[in-house]
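Visitor: Presented below are the structures under discussion, each in the form of structure tokens.
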Structure I
Amino acid sequence: MSLDAGRCPDGHVTYPPHPRCPECGEEQTDTVDLSGDTATVVTWTTSYATPPGVREPNTLAIVAFDGHDVRALGQVEGEVDIGDTVEPVHVEELRDPDAGIREPESQAWDGYRFERVE
């Protein structure tokens, strides 16, 4: 599974992708897969009051991808600090599909978490 960002003809990269580039307004016509890239932790926080089905505590980080002028917000696996290098790792369940009031079959919560690179 890819972690797609959008790229416009002028080379601006945004995550998540948008129909139009927020920088220049051009149509985003290309994608960049960030799943194999590393990123640097810009800031992070830990939430102890999480929505139903989300792990508690839940550490979240804003990361800046190396080689791209783009940032993303995501869960972090393990401990992390500002300046740490992380990589995206695909997980099948970011959230427990049996939690909450919706039918579990409608709760597809796969995606990416970030793990610290040693």
Structure II
Amino acid sequence: MLFLIFLIFEVYIALFVHDNFIRPYFGDVLVVIVVYLFMRIIIPEGVKYMILYVFIFAVFVEILQYFNLIKVLGLSNNTVARIVFGSTFDIKDILCYAAGSLILLICANSIKRKNML
């Protein structure tokens, strides 16, 4: 359920928010959370370093943007591909992915502590 809520929010930001803060920064923070929640659907019990793996995946996609993957694949005019994969490399995006990963880590540790009580 959380995955769907965050996904809808992320898609809404991608399609309808065209500002200088929410879309470029908050959207990138949320994307790692959405990917993590999706992975938890596939692997409900989780993987020890799943948050790290999601962060590495996000950074990998950002690196592909550096090498213009969308252009190389001939998808420059494909709006969906540009939204999913992005089209412009920005080091600040990696910082946003790190912030999203940190939020996930804090939430995961908080839930673990509550379950131990």
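Readers should treat all values here as calculations from the given coordinates under stated rules, not as data from a laboratory. Treat the numbers as computed from the prediction; the structure is a model and nothing was measured. Cβ atoms are built from the backbone, for glycine too; each structure is taken alone.
Visitor: 2.2 is what came out when distance in nm of label points 7 Å out along Cα→Cβ at positions 13 and 85 was calculated for one structure; which of I, II is it?
Guide: On the way: I: 1.6; II: 2.2.
This figure was derived from II.
Visitor: To which of I, II does the computed value 27, 15, 13 (semi-axes √(5λ) of the Cα gyration tensor in Å) belong?
Guide: For semi-axes √(5λ) of the Cα gyration tensor in Å, the value 27, 15, 13 is produced by structure II.
Visitor: The value 1.36 for Cα Rg over 2.2 N^0.38 Å, for residues 61-108 alone was derived from one model only; which of I, II is it? Show your work: numbers first, answer last.
Guide: Values: I: 1.51; II: 1.36.
Computing Cα Rg over 2.2 N^0.38 Å, for residues 61-108 alone on every structure in I, II gives 1.36 only for II.
Visitor: Assign the value 0, calculated as helix-only ellipticity at 222 nm (-39500 (n - 2.57) for each DSSP H run of 4 or more, over all residues; to 500), to the correct structure from I, II. Mind dumping the intermediate values first?
Guide: Numbers: I: 0; II: -23500.
It was calculated from structure I.
Visitor: Let me ask something else about it. Quick check: 22 is what I get for relative contact order in percent (Cα under 8 Å, 6 or more apart), calculated from one of I, II. Which structure matches? Don't skip to the answer; put the middle values down first.
Guide: Values: I: 22; II: 32.
Structure I accounts for this read-out.
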